[in-house]
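Novice: In C-alpha cells below, several structures.
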Structure P
C-alpha cells in the first residue's frame, strides 16, 4: 500500500492505493490508525478478486454476510472514519459489479484487491467519536461526544 498527501490545509486529502492481494478493509483501517484519523471521508474505486459485503440484521444485531466469490468491479465505495474506543473505526459501504452486469452491495466486510483499489481519504479538523450502542449492536457516531 502507498499513500501521499495531495492537499494540506485545514482539510488534508490523501490518495491511498492498495496493491494486488491487499485486503481492503484492513489496509484502510491500518492507514487510518497510522495517520491517527479522527474524522475523515473515504471514497474509492477499483476491483476485488473476491469480497464479502454485509446487510445489517436488526433482530440479530449483526451483519448477514453476502459472499461474492468472483472477480468484481468496485463501482462505488463511500464511508467515514471516526475515533472509537480503541482507535479509528472504518465504516464503508460498497457496490460491486459482477460479470453479468448485476450488483451486490452493503457494508464492506472484506475485499481482496485485484488489480487495484484507489481511495481518496479527506481528513477534516473535527473529532468524531463512535460509541457502541448496545441497543442497536454497533458503534455509531455520537455527536454529543464529538467536537468540530
Structure Q
C-alpha cells in the first residue's frame, strides 16, 4: 500500500459517496487509476464493506451503555452460547473479548434504561455470567469509524 492508496482510503472512509472524479481531483490523479486502486483495495479486503452510518438519536436510541461482563466459565460451549446470545441481540453494536479483570465488553444502544433492563434480563436468562456491570455513557465525546492512516 503506497501513499496514493492511503490518500484514497482517508477520503472514502469519511465519505463513501464521493465520486471517482472528486477523489481523483483530491489525490491528484485521474478517474481510472482511482477506480483500479479502489477495486484492488476491495478485492484485497482492505475495504471490508461500505455502509451508511445512522444517527442513534434520530432513531430514538439515545441511551448508550458499556456492559462489562465477567464469567467464571471459560469453556468452548459457554463461549459459543455467549456469542450466540450477543449476536442475536440487535442492541449490541460492539462486543470485545478482553484481557484483564473483565472478560467481555459490550456496547449497547437502547432507547432508555427500561429497554436496557429488558436487554440485561434476556442476556442473563440465555447465558450464565458471574458479574455484569453497566456503565451509562453520559456524553459521547468522540465517535469515528475512520482508522488512522
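Throughout, read-outs are computed from the coordinates displayed, never taken from laboratory work. Computed from a predicted structure; not experimentally measured. Cβ atoms are built from the backbone, for glycine too; each structure is taken alone.
Novice: Of the structures labelled P, Q, which one yields -11500 when helix-only ellipticity at 222 nm (-39500 (n - 2.57) for each DSSP H run of 4 or more, over all residues; to 500) is computed from its coordinates?
Specialist: Structure of origin is Q.
Novice: Thinking of P, Q, which structure, once mean count of other Cβ atoms within 10 Å over residues 23-30 is computed, gives back 15.0?
Specialist: Details: P: 19.0; Q: 15.0.
Derived from the structure labelled Q.
Novice: Work out the source of 39, 19, 13 here, i.e. which of P, Q gives that when semi-axes √(5λ) of the Cα gyration tensor in Å is computed. Display every interim value, and only then the final one.
Specialist: Values: P: 25, 21, 11; Q: 39, 19, 13.
Going label by label, the one that fits is Q.
Novice: Related question: Quick check on the output: 11.9 is mean count of other Cβ atoms within 10 Å over residues 15-22, derived from one of P, Q. Which one produced it?
Specialist: Working: P: 16.2; Q: 11.9.
The structure behind it is Q.
Novice: Moving on to the next point. Comparing mean count of other Cβ atoms within 10 Å over residues 111-118 across structures P, Q, which is largest?
Specialist: Values: P: 19.1; Q: 13.5.
Top value of mean count of other Cβ atoms within 10 Å over residues 111-118 goes to structure P.
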